[in-house]
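In what follows, structures are represented as structure tokens.
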Structure P
Amino acid sequence: MLPIRYIEPVFRPPSEAESLILPVTDGCSWNHCAFCEMYTAPQKKFRAREEAEVIESLRLTGERYGERIRRVFLADGDALALPTRRLLVILAAIRRHLPAVRRISSYCLPRNLRKKSQEEINELAAAGLSLAYVGAESGDDAVLEKVGKGETFDSTCAALEKLGVAGVSRSVMLLNGLGGEVLSQQHAANSARLANATQPEYLATLVVSFPQGEARFRAAFPEWTPLDQHGLFVEMERFLSALELRRTVFRSDHASNWLVLKGTLGADKARLLGEVQAAIAAPRTARLRPAWARGL
């Protein structure tokens, strides 16, 4: 019997492949984003796990795996929705039962940090929270409103600044193509503006996609017209051109991306732009991911 109770499907960032996935909540407390299919299953209705269950799971995991666990990811999509007091209890239990852990991370909705003071975020960082994955999706308010994100440029910026002040590393995710044809330019420009304003430690782009169909998304954003491959590359070029980052690890290597891009911004900005421009000019000779490999 597993020491942790999981409710399928379980999601985690790609970089958490070697981490212990520790559910402290189920589902997502917002769950109105029209583009997101992660927490729409009936069994993923949002709820906080009982504190006693989480602590017992940690105790049993520690007994079984002990010093082997180095990283913990607090699941599901919304762990920081929990009260700070409860999060501090969980972080203390991780230190107690899994003493070899060196990194604790979580998804983070900006709206949930509005409810926490800077002092509370500082406490969480001191207790071991070291990395937060923030799905910004876009820095453009019109795009965010169309897709039901429930956030704005300012609310996302404020959350990222709180995390940065506390010393929590920020991994920001943006969706290439989210604004469709009509909002593509402002989506690229304002997403770059968000990154420039907050200087996150990590930045990633995915291509918006709908493995379960577009009906839900189109009901919210009926005028949306998807970007073709060329349009996605042009949007990426605009985005990269507008970035003014000092030292941010950049990745555009998710399965949804046609063109894999990796580097550090701004050191690798010229090279990354060159790779995108080459794909725009001659896509047939660019090293693109084949269509069959983009299955999600």
Structure Q
Amino acid sequence: MLYFVTVNYHSSELVAKLLSSIQAQEISNYKLIIVNNSPIDRNITQLASAWVEMIDSHENIGFGRACNLALESIWRHSQEAVVWLINPDAELAEGSIETLTDIFRTNPEISILGTTVCEPDRKLYFCGGKFEPRTGLIAEIKTEVNDRSTISNAPKTTDWVSGCSLILNFKQFRDLPYFDRAYFLYYEDFDFCRRYAKQGHHIYISDRIQVIHQTSSIASRNLDLKIKYEISSYLLSLERHTSFLVLMFRSLRITLVAIMQLFVKPKLAICKLQGIWIYLQISRNQLEDK
């Protein structure tokens, strides 16, 4: 059984397009689980069917926590499932399922598989994730030219893959894989991959599978929140996966830049400082819980 998981936040029309792209594939044994993070968006319930299951979170609990609800449900039913986490503003390219089946048949050792992500004009947007713990660099690998002649048949190892299109092979996990609840938005995919990489899991990306993503079509609705959570989650990731010195250097750098921007871009600067404050609150809460 192939399970798709997407998180709805006032995106019922986008989810409908995603569902259509799944139904256009040559697949019969599948289920789409929609975790509804926006209870007032009742249009999403119209998509329910024998192949579409709804999980209502009753509030906006963020991406990772919402995915956890679906992962827990799937794990109870099948610990050998393949689970494809995909953004509501993404669509599958033609032949994606057939290619995915072939990849796992020839590479059963893969625990986490990412796909390339392209924009609606088919320009490649994400081709893998790079991480340099010595400097704190967490970057998306992108290419300027969408040259299909360079596609490799074999999946390639990568430091992390995007939660926009992340596929889990439950057979490789002894326990339920989960996202860290400390993250609300952003970098939860990075943290997820690095945690399981440290446990010996294999993380790959395949450029044979593409999803078409309307980049930031949801996040751009509230840019202030986007900046706050990007910064707080970035600093949390540095705390988890780099050294104290790297965390301090990056934190100080963000703070100084924000202070200098107060007079020219006050709104942006305040959002950055609020992001640092959110991180400090998360870090303090974690210390209190220990």
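All of the numbers you see were taken from the coordinates with simple rules; none came from a lab. Computed from a predicted model, the values in this text were never measured in an experiment.
Computing Cα extents along the principal axes in Å, for residues 44-107 alone across structures P, Q gives 32, 23, 21 for structure P. To test your reading of the models, identify which of P, Q gives 10, 32, 34, 20, 5, 0 for P(r) over Cα pairs in 10 Å bins from 0, in percent, for residues 140-267 alone when calculated. It traces back to Q. Each of P, Q could give relative contact order in percent (Cα under 8 Å, 6 or more apart), but the derived value 19 comes from Q.
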